[in-house]
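Have a look at these structures, which come just after this line.
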Structure I
Amino acid sequence: MAVLEILHYPDSRLRNKAQPVKHVDDNLRRQVEDMYETLYESQGVGLAATQVDIHLRLFVIDVSETRDQRQCVINPEIISKEGTQYELEGCLSATGAYDRVERALKVRVRGTDLDGNVLEFDAEGLKAACVQHEMDHLNGILFVDHLSRLKQERYRKKVSKLMAVKE
């Protein structure tokens, strides 16, 4: 397994819409294992393939405290939403940005697993927010897009300064 490079805002590749996974092979399974390694190394709870420059419709999540409840969802779709929550979110691709984001409190998700089995599950609270966050990534939508214009501008300036320091 390998830790993959996570793309960071404002990298334009984060805006790419992911393409459906047509078939699962050993290469894709290796990439998914690498995504889990990257997720755990980065202390995240979810990682969309787009964030590691793999533009396929899949994500991995593990919202458990014990880090032993891995779930990979291929070609995911949200088939129902219920309620509203406003929880503090961050993003592995938007270092240092945290804010409350409006998300559905409960979602029903459908997709497939790495063995081609149909998955359908309910997610609530943190897991629901995580699923919606990763689905946004697959559609080229970033966490910072949910921020107010003022907060977006502040974050853009902060990132520009950090990028200038690195050069």
Structure II
Amino acid sequence: MGVVFAKTPKGQAEIATKAGGLTPRQRRVLIMVDGKRSVEELREMLLTDDLQHTLGLLEETGLIEVGSVTNAAGQAAEPQAQMPPITAFGELPGSPDPLRLQQARNFMTNTLNAFVGALGTSSLLDRIEQAPGHHELRTYYDEWYHAIVMSREGKRQAESLRAKLLLVI
């Protein structure tokens, strides 16, 4: 399935005003989103390892939206009415789930130690360990992902790691 994103009116305004505080990379991706190029075409053009994360951020902030979807044969398909954002977190449990929280903490800590090392991420590791709940832990997701994609080996496995973390966070 191929997804094509289009700029929203808010995204068009961001291009004109630069008021949203986007990083140069995020702005470049926003500029390239034109309602015609699929995510795969963008990936080939932009050569960024965190494209999916960037698209998810742009979508969650309302700068882009799903314009169209194609099936495996390349034919237009109906976008799912409730297609989740690319980086969508799962539903938070109704009551605190200490096991899931600890799994998310362990995953974030272990991947940072394995791919980045404790020296460069000690502050983030401390904040992850001290997060009292899922909501607080989710605030460190972007920083965790950025640290992973900035490492040589983590860059290669970032999408797989991201998907695994989203299952428990």
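Read the figures in this text as sums done on the coordinates, not as results from a lab. Everything quoted here is computed from the prediction, not taken from an experiment. Cβ atoms are built from the backbone, for glycine too; each structure is taken alone.
For semi-axes √(5λ) of the Cα gyration tensor in Å, the calculated result is 30, 18, 16, so let me know which of I, II that is. Spell out each step's value before the answer.
Numbers: I: 25, 20, 14; II: 30, 18, 16.
Source structure: II.
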**OP:** Given a value of 2.1 for distance in nm of label points 7 Å out along Cα→Cβ at positions 25 and 57, point me to the structure among I, II it was derived from.
**Re:** I
**OP:** Taking distance in nm of label points 7 Å out along Cα→Cβ at positions 41 and 65 as the quantity of interest, name the structure among I, II where it is greatest.
**Re:** I
**OP:** Consider the structures I, II: one of them gives -17500 for helix-only ellipticity at 222 nm (-39500 (n - 2.57) for each DSSP H run of 4 or more, over all residues; to 500) as calculated from the coordinates. Say which.
**Re:** II
